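Engineer: Below you'll find the structures, each written out as structure tokens.
Rule-based calculations on the coordinates, nothing more; no lab input. What you are looking at is a predicted structure, and each value in this text was computed from that prediction instead of being measured. Cβ atoms are built from the backbone, for glycine too; each structure is taken alone.
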Structure I
């Protein structure tokens, strides 16, 4: 919903109804009203919600206004794209380090962001107060890498590898994003829709 509010604000739109939000996001308007109610936001009958105010409330409630440091683990194709994407401002985090187990690759990477071998993960995370990690390619030692991240004090991991990661610690949040599962999900949706 936040991305939609950003997009609408850029288009200089001032208000939107829960029904229109739901339609654009593929969610029922009742669920949208419930989520917005969680933010303490109320709409005006007929004119809907004020976009700038709704966006601001989302930022405050979900901590998007706070800048967080992030790192990339795995500097292959996807990792390099994300690192180079740093030229565009991310709304609530900045990439401050990259890691790869291939030391030869580190010597050839063209970036202004410091890059390190994976065995330095724990010390760099602690030193630079890095809170978020993005893992972009599977490594034989992915469990060890995850341990180093957690021991370094990482708070959240976005995992783009096919290996499902988990943590027993309630203070570490892991989001596993498997591209193949997403393809299957979308494929199933349009297959079921066309039956």
Structure II
């Protein structure tokens, strides 16, 4: 796992010296760890330049997977640490963009007041992103804006539905209409929750 953390730091910084400083290791130590990772995978992960490094296609793929693996490893570590702390622990939420999140926020606040040691982590995303992380075990709880697959997920509906509207300049031709259909929309319209 350490080599994956080193890899992510180098990928983020795009510079071996900067990544080594952030990781509090020497540059040769970092270079050796990344070379070992490339040898283990049998793929070149970086293209090295004089003062920078860039991810190869294989490096880009590993970066996406490594972030999920590190998140999962951290979550498992926190779960083990919280086994002795029944009044606390961590809950990971994946939340779709919805006005209904205000209802959940109120409940999280009550839970936090009752269990001060409780910690929550929130990730925002669309339905596909939230359910993908839920399926990988990276989230404990997801809020999405669609009806989920009933055979795959247990779910509770929110008590209200989101209300959507169109926002546009008063001078826009559609602003004069009493109602707007999806077919009327154009790139100049922005849809927002109200």
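Engineer: Once mean projected area of the Cα convex hull in nm², for residues 98-169 alone is calculated for all of I, II, which comes out largest?
Structural biologist: Largest one: structure II.
Engineer: To continue, here is another question. Supply the structure label, taken from I, II, corresponding to mean count of other Cβ atoms within 10 Å over residues 50-57 with the calculated value 17.9. Can you show the working numbers first?
Structural biologist: Numbers: I: 17.9; II: 12.4.
The value was obtained from structure I.
Engineer: Using P(r) over Cα pairs in 5 Å bins from 0, in percent as the calculated read-out, with 1, 6, 11, 12, 11, 11, 12, 11, 10, 8, 4, 2, 1, 0 as its value, let me know the right label among I, II.
Structural biologist: Going through each structure in turn, the value belongs to II.
Engineer: Where is distance in nm of label points 7 Å out along Cα→Cβ at positions 10 and 66 largest, in which of I, II?
Structural biologist: I
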